[in-house]
1. Here FRET efficiency 1/(1 + (r/R0)^6) of positions 28 and 76 (r between Cβ atoms, R0 = 30 Å, to 0.05) was calculated and came to 0.00; which of the structures 1, 2 was it taken from?
2. Here relative contact order in percent (Cα under 8 Å, 6 or more apart) was calculated and came to 13; which of the structures 1, 2 was it taken from?
3. To which of 1, 2 does the computed value 3.4 (distance in nm of label points 7 Å out along Cα→Cβ at positions 20 and 36) belong?
4. Identify the structure, out of 1, 2, from whose coordinates distance in nm of label points 7 Å out along Cα→Cβ at positions 12 and 44 was calculated to give 1.9.
5. To test your reading of the models, identify which of 1, 2 gives -12500 for helix-only ellipticity at 222 nm (-39500 (n - 2.57) for each DSSP H run of 4 or more, over all residues; to 500) when calculated.
6. Using Cα extents along the principal axes in Å as the calculated read-out, with 118, 34, 16 as its value, let me know the right label among 1, 2.
Structure 1
Amino acid sequence: PNLRLGNGLDPRILSHDPRVVAEYVADPLVHDRISARLGAFVALEGAAVRAQAASWRTPTLLLYAGDDRAVSPRGSKEFASAAPQAVVRAECFPQMYHEIFNEPDAEEAFRALETALAALG
């Protein structure tokens, strides 16, 4: 479970903004490893969460990138489609990469977040 392997992540797929990518690459806290335990958890629990979507009761805001190449946006879309709309508010940003708040057009994602927070009262 503690075996760590290279994650194969190409930093260029995180943001369309070259400055964000350069900062990511230069960050001394960033590493390119993933544990076998984390990989298994993501694979198993992601499927488990999607399977429970129809009975989801926790208020959830799901903002996701439609052009995400780090993780599949399909899982987010499937979850949002199956979950009760009164409980799960989802918004896809089709042209964005993984780091939606660090994209050149991040204002769109921030507006969606602000709108959702304002709706809470």
Structure 2
Amino acid sequence: MATNLEILREQEQVLIAVRETAGEIPGISRYWQKLEEAYARAQTSVSRRDELAAVAQESTRQMNADLAAGQDALRALRQYLKAELGVHAPELLRYGVKPARQRKGRCRTPRRLALAG
């Protein structure tokens, strides 16, 4: 299957040949004009597609930068909430932060005494 660029090149080559020999073939002008119009529209469409692709690429770059900035701000906010409310506060769940679990305290009896007894 031919690519769009190959199709345009083929049409351009035929148009060049027809322009050079238009007077030699009677009745060709009707077909030639349709090809000229279609070729011009196709060139415009290709140009527009290329412009839109560039715009889409730039939009994607900007979107990724904005999302990254939002993630940085979210991280900073959550760190602030942990510092302000405490890392064990159940209120952190409201902000999408899992509170640190409470650890059990150390055994108060020294180990050697517990083993001896």
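1. Working: 1: 0.50; 2: 0.00.
Computed on structure 2.
2. 2
3. Traced to structure 1.
4. Details: 1: 3.6; 2: 1.9.
The read-out comes from structure 2.
5. Details: 1: -12500; 2: -24500.
Considering all the candidates, the number was obtained from 1.
6. Values: 1: 40, 36, 23; 2: 118, 34, 16.
Among 1, 2, the structure yielding 118, 34, 16 for Cα extents along the principal axes in Å is 2.
No value in this document is a laboratory result; all are computed from the given coordinates. What you see is a predicted model; the values in this text were computed from it and never measured. Cβ atoms are built from the backbone, for glycine too; each structure is taken alone.
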